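Below: a set of structures, written as C-alpha cells.
Quick note: the coordinates plus some simple rules give every number you see, no bench work behind them. Because the structure is predicted, anything quoted here is derived from the model rather than measured. Cβ atoms are built from the backbone, for glycine too; each structure is taken alone.
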Structure 1
Amino acid sequence: MALQRLNHKSITYFFVMDGANFETPSLLLAESIRSALGGYPDIVAYTPNSKLGAINDVTRKMMEILNVDIRGFDDQLVKWSPKYPHGNKILASRERRETELSVFLDTDVICLGSPDFSVITQNTPLFATPEGVPTWGRDEQDWVPVYEMFGLEIPDWRVRLIKGRRRVVLPYFNAGVVGFVEKGNPAGMRFPDVWFDTATKIDANPLIGGKRPWLDQISLPVAAARMGGRVEVLSDLDNFSPYRLNSQAKLNDVRLFHYRMPAFYRKYDECKRNTERLLARAPVNLRSRVRRRLGVFLRGIQLPEELL
C-alpha cells in the first residue's frame with residue numbers, strides 16, 4: 001500500500017544530541033536540512049533527559065532559529081553491558097513522531113539535496129544504505145545463530161557493499177541514516193520497538209561475539225526480517241561517506257553526506273558554504289559565540305568579512 005502524498009511535510013528527520021561534543025555538528029546538520037529542504041520537514045534533536053538542562057544557551061537559541069524541536073528521551077531504559085552509546089539512536093527512535101516517515105541521522109551527516117523516498121510503502125519496514133565494508137559478519141555462518149534465535153531463516157537476498165571490493169553479502173546496512181514508517185507495518189508493529197527488542201536480545205546472547213560497536217548494524221536487518229515486507233536499499237548518495245576513499249569525491253549528486261570527522265568536512269566547498277550559512281543565520285550579538293563553538297569545523301577556512 002503506497003503512502004499518500006509523501007513530501008517534506010510527511011517526514012521527520014531526527015538525531016541524538018548527546019552532550020556538548022554533539023551540539024556543534026547538530027547545528028550544522030540542522031542548518032543543512034533547512035537550507036536544502038526548507039521549513040517543511042520536522043526536525044527533532046533528542047537529548048537524554050539527564051542532559052537536557054546542560055544544553056548550551058547558544059545551541060538552544062540557534063535550534064530555536066532553525067525551528068528544531070529539542071526533546072528528551074530515557075537513556076536508562078536499558079542497561080547496556082558493556083556501555084553502548086550507539087544504542088541511544090535506538091532508544092530515541094522509539095519516541096513517537098507525528099509524520100508518516102521518520103529518518104534517523106547521525107550528527108556527522110549534512111543534507112545537500114532532497115532524498116527520494118517515493119518508493120517507500122506502508123509495507124516497508126526499513127530503508128537504508130548498505131555498509132561500506134563488512135565490519136561484522138564477514139562469514140555468512142556468523143549470521144546463522146542471530147537469525148535462528150528469532151526463528152528466522154537466513155535471507156535469500158543480498159546487498160552489494162559500497163566500498164573496497166564491493167562484496168555481495170547478506171543484508172548489512174550503515175546505521176548513520178535509518179528510515180522507517182512511523183506508524184509501523186499493517187500488523188501494527190513499529191520498527192523502532194522491534195529494533196530495540198532485537199538489539200537487546202542479541203546483546204544478551206553470549207553465542208554472538210564481537211558486537212561492539214556494531215550491535216545497531218547487526219540488529220537492523222534482523223529487525224526488518226522480523227517485521228516482514230520489503231526492505232528498500234538506498235543508493236550511497238543517500239548516505240555518502242568519503243572515509244576509505246582514495247581521492248576527494250565529487251558531491252554534485254550527493255543528498256546526505258556522512259563526513260564522519262571535521263577533517264573531511266573542511267575539505268568540501270559544500271560544507272564550507274553550510275558553515276557560512278549557519279553563521280549568517282546567527283544574530284549579530286551571538287555570532288562570535290557561534291564561531292567559537294564551531295572550533296575545528298572552521299580550521300583553515302577563510303570566512304567572508306561580514307561573518308567575522
Structure 2
Amino acid sequence: MSRPTLVLHGGFHKTATSHIQSLLARNAKMLERSGVQYLHHRDTRKQLTVPVQCNVYTSVGMDWDPKISDVELAEMTSVFFDEVLDTKAGRIILSDENMAGHCGHCVKRGVLYRWRRKLIETFSAQFPYPVSEVYLGVRNYADFFASAYVEYLRSVQERWFIDEPVFRRNVLENMPSWHNVLKSIVTLFPEARVTVWKYEDFRALDTEILGLLCGPDIDVSKLKEPKDKNKRPTASGRAVAELLKLIHERGAAHALDERVALQERYPRGKKYGGYDPWTAQERAHLTHVYERDIDDIRANPAIHLLEPGGS
C-alpha cells in the first residue's frame with residue numbers, strides 16, 4: 001500500500017486557524033468516507049506539539065516541567081504516528097498553530113516566535129516520512145501583535161506579565177519578518193509545497209484554501225458549518241484597558257484574577273471595538289514593513305503566495 005499524503009496546516013496564530021480547525025473537525029466523518037483523515041487538532045497538540053515543546057524548552061535551558069528527553073520524545077511521537085498511519089486514508093491532515101511557539105513568545109521579546117527554529121526543526125523531525133504540503137496564514141504585524149497580546153493576557157501568570165509599553169517598545173525595536181519564518185519552514189520541510197495566504201484575504205480565499213487542504217477528491221461546498229457557535233468572547237480594547245488599569249491600581253495578582261470577568265463584561269463586538277495599542281504613525285510603519293515583507297514572499301519561488309485572482 002502506498003504512503004498516504006501528509007498535509008500540515010501550521011497556523012499561524014490569529015489567522016483564522018480556529019475557524020479552519022472547527023470546519024475540518026465538524027466534517028471529519030464526511031472527509032473520512034472520502035479517504036481523507038483529519039486528525040483533531042487537540043490530539044495533535046497533546047500527543048505531538050506539546051511533547052516537542054517540552055523537549056525543546058529543556059534543551060534550551062528553560063526550567064520546564066515535564067522534562068522530555070530526546071529518547072522519550074521519539075518513543076511518544078512514534079506511538080502517535082503509528083496510530084495516525086493505521087488507516088486506509090490516502091490523505092492525512094494535521095493542524096496546530098503552536099508548531100512555531102506561543103503568542104507569549106512573540107509578546108515578551110517583540111519577535112515572531114522566539115524559539116521557532118528549534119521548535120519547528122524538532123517538530124518536523126518527528127514525522128515518519130516527508131510532509132508533502134504545508135499551509136500557513138500570515139497577518140499585518142500591527143494586528144498580529146495586538147491580537148497576540150490579548151491572547152497572552154488570557155493566561156499569563158503574574159511573574160511573566162509584560163506591561164503594554166514594554167510590549168509595544170519590544171515590537172517596534174525589532175524588525176519582524178514573516179519571510180524569515182517561512183524560509184525556515186521551507187528549509188525544515190524540504191519536500192513540501194509551502195502555501196501561504198494573507199489573513200486580510202482570507203474571506204476571499206477560504207473556499208480555495210479549504211479545497212487545497214482537503215484535496216481534489218473533496219467538494220468543499222458540501223462542508224457543514226461548525227455546530228458550536230458559543231465560542232468564548234474575544235476581549236475588546238475596553239476589556240484590555242480595564243485590565244491594565246486594574247493591574248496598575250491593584251497589582252497583577254489581583255487583576256489577572258479578574259480577566260475572565262472583564263472579558264465577558266466587555267466582549268468585542270458592536271459596542272466595544274478591538275484592541276489597538278498603536279499610534280497612527282506606528283501602525284503605518286508596521287503596515288509598511290508587512291507589505292514589504294509580502295513582496296519578498298511573493299518573489300520567493302519556494303513559497304506559493306495564494307492571492308485573490310491569482311494562480
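One of 1, 2 was used to compute mean count of other Cβ atoms within 10 Å over residues 75-82, and the answer was 12.2. Which one was it? It would help to have the intermediate numbers written out before the result.
On the way: 1: 12.2; 2: 15.6.
The read-out was computed on structure 1.
Check the numbers for mean count of other Cβ atoms within 10 Å over residues 91-98 across 1, 2 and tell me which is largest. Working shown, then result.
Details: 1: 16.9; 2: 23.6.
Evaluating mean count of other Cβ atoms within 10 Å over residues 91-98 on every structure, the highest lands on 2.
Given a computed value of 1.00 for FRET efficiency 1/(1 + (r/R0)^6) of positions 35 and 259 (r between Cβ atoms, R0 = 30 Å, to 0.05), which structure among 1, 2 does it belong to? This figure was derived from 1.
To which of 1, 2 does the computed value -8500 (helix-only ellipticity at 222 nm (-39500 (n - 2.57) for each DSSP H run of 4 or more, over all residues; to 500)) belong? Value -8500 for helix-only ellipticity at 222 nm (-39500 (n - 2.57) for each DSSP H run of 4 or more, over all residues; to 500) corresponds to 1 out of 1, 2.
State the single structure among 1, 2 that was used to calculate distance in nm of label points 7 Å out along Cα→Cβ at positions 27 and 275, giving 1.3. Value 1.3 for distance in nm of label points 7 Å out along Cα→Cβ at positions 27 and 275 corresponds to 1 out of 1, 2.
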